[in-house]
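Please treat every number below as a calculation from the coordinates, not as lab data. Computed from a predicted structure; not experimentally measured. Cβ atoms are built from the backbone, for glycine too; each structure is taken alone.
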Structure I
Amino acid sequence: MTWLDTILEENKKFIEAIDADALPTQRQPYPYGVVTCMDPRVNLAAAGVPPFRSTGEIQSQARIIRTLGGMADKRSLVVGIHLAGLKEIAVIMHTDCGCSLAYSKIDTLIGNMETNLHPEKWQEFKNLVGTPIREKLIEWLHAFEDPRAAVKEEVEAIKSYPFVPETLIVHGLVYDLSSGTIEIVVNGYES
């Protein structure tokens, strides 16, 4: 069975288990958003964002933006702030992040790309990122050594975007995978 087959099987089970009338189909403005990593180990229940109920009902109205390393996607921010009504954002990075791994294993990453990509594609990618490839790839990925320093930088980057109003509150947090605790690095109410 392929993964796609598994997805379709799970969807059948889901449809049988839910109350279709409970599915969230109406958009509601909500002032809170979370920017976090795409890593499935980041459990947003630790930040008060519980998963959907088994019946399909939503338990949280927080908008979630998941990206590599918890770096904010500008398009999502524009729509979130100016259409969805976000007034406050928590950037939640985490320990043992793939962006930290990419930073420490950049040579392995480059070697794997060189091996896995057709030479023309590899050259096209190098042209996109620039040279020297090692330094430019770290920069392009926004790879980092320390999530605490990275979350500070990301909060400042978000606040500097020309489409972000001065009234937007942006917090910087780090989720510890091994303990489930959240550390405040940047308190948006104080900055």
Structure II
Amino acid sequence: MLGLKLPTDPRWVNIVEKNIEDILTDHAFCEQKATSTAISLIVSFPEYTDLVQEMVALVKEEISHFKMVHDLILKNGWILGRDRKDLYVSKLLQFFPKGGSRTTQLVHRLLYAALIEARSCERFRLLSEELEDKELAEFYRKLMVSEANHYTMFLGFARQYGDKDEVNEKWQALLEFEAEIMKDLSKSETIHG
């Protein structure tokens, strides 16, 4: 369903289980960045009313996810650590050239967002199935459903606002690029890395 070309190495869960505090901190910041992305789309493209409406709802949902993750951190007696550079996203953002029309810029941002949500969904599925901590596994199962909805929403908007055939070609090329990035990742206690 997600169309990812390279699945996460299941051994990544072993790294996560040894570093729950780190993965939760990284996850909290991923939710904060997702909130910021939705706000940025509202600010940058206010004339797309249906997008703005969906992004307002997404801001509320993503910030509530941040709070849920932060609450888990506090429940374990930890504090929210510092944000770290997301190597996955940094590499991913190199795919599309800068510039182009406003519509092209919007489509590219929507495709990036769709792919990040798809990879998050895939990672959350893996955590929900493989984590020994059943409470944490159930937490990730619930979030997995949200990520799948976000992925389809962003991809749907990209196809709505851009030429559908061109968007589909870009999407496939981005998926191939992302698979190459993933060959060097799945070795750290981060959601995407």
Structure III
Amino acid sequence: MNSQNFDGALTSPSVARNRGPILTILQQILPQAGMVLEIASGTGEHAVHFAAALPRLTWQPTDQDEQALNSIAAHRAASGLPNLLSPLRLDASAPDWSVERADAVMAINMVHISPWQATQGLMAGAGRTLPRGGVLYLYGPYKESGAHTALSNEAFDQDLRRRNPQWGVRDLEQVTELAGGHGLELVERIPMPANNLSLVFRR
């Protein structure tokens, strides 16, 4: 559950829990310099945390939700970070994105809280946007071989589908196959706290 903090800035308890472990992975897989395109940036708290910790990278947050865009802008203004760009409206499922090139693309907790068409668009967009060797990073819960990896993930999946039948924890193999169709190869599967995974794809 998100809560409002200041000037439209939202906060999410999950960000405080997962930003440290995620940053550890990003420090290992992202290029030393260049632009990172974050899809579905949500509150904007991840963007601020990562941009502050990785000052040689330029961070481009995006979202399609007006409230999220306002929150990202508020967190950005409060941070004063020179390498954190103004948020852009971007629908991952759209056939064309407002950003044509990025050195890395990432999406945290997006794949399961969006229709499957958004993941299809994410893979197609990353395939268009990334250079050879570019990284696509995903974080969240996944089923493996069609089965949930924890009872908590199964309960979460049921809750998501009750809230929106188009949402739900996706199957890792299905996501990997989809990525492969856009020239993206899964090169690392990293277990994370709370039964989540970090998935690292390279183009």
The value 2.2 for distance in nm of label points 7 Å out along Cα→Cβ at positions 29 and 181 was derived from one model only; which of I, II, III is it? III
Here relative contact order in percent (Cα under 8 Å, 6 or more apart) was calculated and came to 18; which of the structures I, II, III was it taken from? III
When percent of Cα pairs over 31 Å apart is calculated, the result is 11; to which of the structures I, II, III does this value belong? III
A value of 4.6 was computed for distance in nm of label points 7 Å out along Cα→Cβ at positions 21 and 157; which of I, II, III is the source structure? I
If distance in nm of label points 7 Å out along Cα→Cβ at positions 61 and 141 is computed to be 3.9, which of I, II, III is the source? I
Across I, II, III, Kirkwood radius over Cα pairs in Å, for residues 53-148 alone reaches its greatest value in structure I
